[in-house]
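What follows is a set of structures to go through.
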Structure I
Amino acid sequence: MNQILEELGKIGIVPVIALDDAKDAKPLAEALMKGGLPCAEVTFRTAAAEESIRIISENFPDMLVGAGTVLTTEQVDRAVNAGAKFIVSPGFNRKIVEYCIGKGIPVTPGTCTPSDIEQAIECGLDVVKFFPAEPSGGLGMIKALAGPYNQLKFMPTGGINAGNICDYLAYGKILACGGSWMVNKQYVAAGEFDKIEALTREAVETMLGFEVKHVGINMESEESAIGLADVMNAAFGFAKKVGNSSVFASSGIEIMKKKYLGAMGHIAVGTNSVDRAIYHLARRGFEVDWDTAKRKPDGTLNAIYLKGDFGGFAVHLVKK
């Protein structure tokens, strides 16, 4: 898969923006970056699109800015010359797709039928847009299409919002989702970019779904771990479950049979996607210890520890 598309998959949400005035491009991009989404699809529905892409690209070179609603090869050239790193079209236009492929430009054409998808496969694509997502059957339709076309990944756009984003991204064939709910046009027009930043941050936190799953306590031996679990049961009725390396007291307390990472123990933080969590935490200045990574049989990353100390505790991410 193309590197740009891979990074969009790690980001998870692609804000779809239509700007009527290019002067709003810089503060809007800054709000998206601060909110945690370093990408944007600027649609060619308005005359300000080309200049907006240029402004964003020049002021935020690390931001993945692409062009959406691209209908002609002339728009492809204008968008790329302005700094667009990927192209998105609302439907499958073979001329645009082949033009982009020939120039080495990542392109995700719109699809919503088997015929569209077979054309995309014939062109050698491994990622397609699914548009309009909700009116075309939503996640159920994508799952139906992914059956016979399981080599593809989808980027649904159209009707995606804070209420259904996690459902879409939980499905393994979804690379990322396009959405516009965090870039409210009224806020843009009023210059209320702080509200857009807040909505963007809320969207990222909703997507990642961080929550404390359990707290781990380091003990010296199996005997001491079982003893503490018995005390927890006597005091609070927490059921004891003995495992290979630890003893759980209910589901919220893991008592280690011997000391592991963290002076006092660890905190397990659940997330909807460990891979996306790693990407977004890295942007916040946190690193992971790859030597602690645990994967499922299919290779999916299931758990990993962060580097550093958190008040005497280690912290590890775990897939919910």
Structure II
Amino acid sequence: MRLAVMMPGQGSQFVGMGRDLAATDARAMELFQRADDALGFALSRVCWEGPEDELRRTENAQPAILLHSTIIWSLFPEQIRSRAVCGAGHSLGEFSAYVAAGSLSLEDALRLVRRRGELMATSGDERAGTMAAVIGLDPDGVTEACRRASSVESVVVPANFNAPGQVVISGDVSAVESAMSEATELGARKVMPLNVSGAFHSPLMESAREGLSEAVAAANLQNPSFPVVANATAAATRSAEEASRQLVDQLTSPVRWVESVATLKTERPDLWVELGPGRVLCNLLKRIDRELESMAVGSPEQIVQFVEVCGD
């Protein structure tokens, strides 16, 4: 069975995440301890006890989700992990995918996404931005709404092409509000503001780019053991050098998830597995192509079910 590995992004976190894994498997507890040691604070406590506001902070949510995804992957038998033929992650999840592919150690990845979260939060403080979901309007229509709403002083762009009829926009607060109105006039079925701390995957994150580039350069990236599809280009990445570029470029580029799924399909996976909290990517996958078989794995019970499906 050929596997496509999918790693979720920020927003999937929840208080209590991973506590059941640590309670039932010593290997999971060891990984939580390694994470605490690598970051110099009790990420495990934040994951298990919150409070929710602390876990939601981008500099905490990012390493928490990456850790949860990595623990699930690590608890699979090697015979199953070896069946991965491709992988991808949504925004933050792209970093998690490189951990699964052996490009990044857990410790390097945790420090990297912690720094990424800090830089993104700072950018949001320096220039207030926001995001909104546009439902029921095609990508060209969303792009046109953003064009109409943007000016020299205030900008909004498509940030996440998540599924047919579901695009997230990102930018300055006034421009996003204007684009929401424009999208409605162009035929959007629904527009919804998102509760985020900044304009992620937009030019407003440019001030974080230099710091992230330095952090990625300091990490010891290796060539991935399977191709990882990049958010920014929707192309398969097969080298450490290209991975380093893509992880920086995605900060200010849209997440091309629909195109990424099309690229993953060229590797002919039999089963798509989402690792970590929630099932956002499995739900998106159904909207993109209902014929694709997928499973979300985030608990001890789901690990057992997945191993049974895989025949090991």
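Bear in mind these aren't lab numbers, they're just calculated from the coordinates by the rules spelled out. Here the structure is a predicted model, which is why all the values come from computation and not from measurement. Cβ atoms are built from the backbone, for glycine too; each structure is taken alone.
Taking Rg/Rh (Cα atoms, Kirkwood Rh), for residues 174-293 alone as the criterion, the top structure among I, II is I, with the largest value.
Taking -15000 as the value of helix-only ellipticity at 222 nm (-39500 (n - 2.57) for each DSSP H run of 4 or more, over all residues; to 500) derived from one of the structures shown (I, II), identify that structure.
On the way: I: -11000; II: -15000.
Computing helix-only ellipticity at 222 nm (-39500 (n - 2.57) for each DSSP H run of 4 or more, over all residues; to 500) on every structure in I, II gives -15000 only for II.
For structures I, II, calculate FRET efficiency 1/(1 + (r/R0)^6) of positions 6 and 222 (r between Cβ atoms, R0 = 25 Å, to 0.05) and state which one comes out highest. Working shown, then result.
On the way: I: 0.05; II: 0.75.
When FRET efficiency 1/(1 + (r/R0)^6) of positions 6 and 222 (r between Cβ atoms, R0 = 25 Å, to 0.05) is computed for each of I, II, structure II gives the biggest number.
I have 14 for relative contact order in percent (Cα under 8 Å, 6 or more apart), calculated from one of the structures I, II. Which structure is it? Going label by label, the one that fits is I.
Could you tell me which structure in I, II was used to calculate Kirkwood radius over Cα pairs in Å as 19.4?
Details: I: 21.5; II: 19.4.
Structure II accounts for this read-out.
The greatest value of FRET efficiency 1/(1 + (r/R0)^6) of positions 70 and 158 (r between Cβ atoms, R0 = 35 Å, to 0.05) among structures I, II is that of I.
When mean count of other Cβ atoms within 10 Å over residues 270-277 is calculated for each of the structures I, II, which structure yields the highest value?
Numbers: I: 21.1; II: 24.2.
Once mean count of other Cβ atoms within 10 Å over residues 270-277 is tallied for I, II, the winner is II.
When distance in nm of label points 7 Å out along Cα→Cβ at positions 110 and 214 is calculated for each of the structures I, II, the largest result comes from I.
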